[in-house]
Structure 1
Amino acid sequence: MQLTPADIEAIERATLDAVPPGTVASEGAWLLGLDHGTVGRAHSAVPLSHEAADVVDGSVVGRVELRYVQEGLRAVFRVPALPAFDAVCAELSRRGYRAGKPTRTFTGTVAGMKTLAGKATALVMPQPDDAWRAVFLGEGFDPVDGASRVQILSRARHAAFACVRDNGATVAAGMGSFSHGWASIHGMRTLASHRGQGLASGIIVALALEAEVRGIQRAFLQVEANNPAQALYRRAGFEWAWDYAYWAKQA
């Protein structure tokens, strides 16, 4: 999928709609998520442009860093792995920042999402219920991170929450956000006891149907580079768009 500069900005703004920080600010061409939670996208600064002329500013790193300090937060930069950001990465490195948690951005279509063959039909809710939240605290998940993710995802304003139930118990969960002309997938979780049964596919299909109702045709998602779920997303027609890493100082 060929992305325009307007698409890049829309995707980044839609990302912060899906994982809303406590405060959103801006510095030049950078959007700042200011949040005390564990979700990296909600507490990092990200560029709204992939053009070197927009993002190369000798003072922007210092200004962003200062804003995080003023909020009592550690500065984190979510930087695309593109040549346009070589100067930014060099300045971050000079200041003692190091890159970590490589992540991939994929784009696709709602029509592609609908092609997945899931064995389960997911229920879609306008707000998460307690059973949906409980999946994030299940066995095999970090309870602190899970609680933070539930809190942040639950305050998204343009979202729908999907789950799969087995004998009345919620065993898989996910969330779709719909803003700036894009559908995005977040918070995909399946309890360890129910993995390998195609439940995630059912959630993706349900979110695609919700996107259609809202008149949205394009979709994106972000997934850690080592996450095997990429195979599922590729089957749904998602294609790699760009990589990024989180730049932060060691705690």
Structure 2
Amino acid sequence: MHIEGSVVLVTGANRGLGAAFARALRERGAAKVYAAVRDPGTVTDPGLVPVRLDLTDRASIAAAAQLAADVTLVVNNAGISTGTPILGDEEALRRELEVNYLGPLAVSRSFAPVLAANGGGALVNVLSVLSWITLPTSGGYSAAKAAMWAATNGLRLALAEQKTLVVAVHVGFMDTDMAATVTTPKTAPELVAEATLDAVEAGQPEVLADATARQVRAALSAPLTALYPALAGSAPA
């Protein structure tokens, strides 16, 4: 599909990668960009159309789909990271699943008929390299993103007949508030947004936005110790 002339809804468009998506879409000539956020008052760019959407509130998602009935591209970008390890607080783990998995899936479900009515269009799910690998402090986040990765594959099958392109975006650390405490090299969100929109226009279903994503993706077919070297010496004698 073409970005120019498209009508797009971006969740979490008021900051970080979401804001980068909104800017890139406008620069590429999108006819309208809905900024779907919990508090529409935080959308200060007059070129965006604020829409209330809370990933934990199904009624707000349904209302957003009814309001933005002209959408041809949906970008599931909003998410959270609580830093909860896999054996950590269960309530925090549930919150990760609700916001990073069940919420985007609900957005996909509500907007699928909208995309179908408007010719198919595209659905972008911002995942993470952490959908493929888990760090000690990313247990909850990784589990939720892994679930959304599986859901993305399911959405590809479910939406194929209506000709909706489903794009998964995998990236390592980005230079956003979520990774503010990370000291390793980070990718600019603008680069991720541009690579994603390139993929949408080219009809590509997967974006490996940085070297980390490409390396981890390649290691998925290798022995488990390729991703988790610490396990090499943990097998019982």
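Every number here is computed from the coordinates shown, using simple stated rules; none is lab data. Everything quoted here is computed from the prediction, not taken from an experiment. Cβ atoms are built from the backbone, for glycine too; each structure is taken alone.
Thinking of 1, 2, which structure, once helix-only ellipticity at 222 nm (-39500 (n - 2.57) for each DSSP H run of 4 or more, over all residues; to 500) is computed, gives back -12000? Don't skip to the answer; put the middle values down first.
Values: 1: -9000; 2: -12000.
The read-out comes from structure 2.
Can you spot which of 1, 2 the value 2.6 was calculated from, given it is distance in nm of label points 7 Å out along Cα→Cβ at positions 80 and 112?
Working: 1: 1.7; 2: 2.6.
Working through the options, I get structure 2.
In terms of distance in nm of label points 7 Å out along Cα→Cβ at positions 32 and 192, which of structures 1, 2 is highest?
Comparing 1, 2, the top value of distance in nm of label points 7 Å out along Cα→Cβ at positions 32 and 192 belongs to 1.
Using relative contact order in percent (Cα under 8 Å, 6 or more apart) for the comparison, can you identify which of 1, 2 gives the largest number? Write down the numbers at each step before the final one.
Numbers: 1: 28; 2: 18.
Sorting by relative contact order in percent (Cα under 8 Å, 6 or more apart) in descending order puts 1 first.
Of the structures labelled 1, 2, which one yields 3.8 when distance in nm of label points 7 Å out along Cα→Cβ at positions 144 and 208 is computed from its coordinates? All intermediate terms of the calculation are to be shown ahead of the outcome.
On the way: 1: 3.8; 2: 2.7.
The read-out was computed on structure 1.
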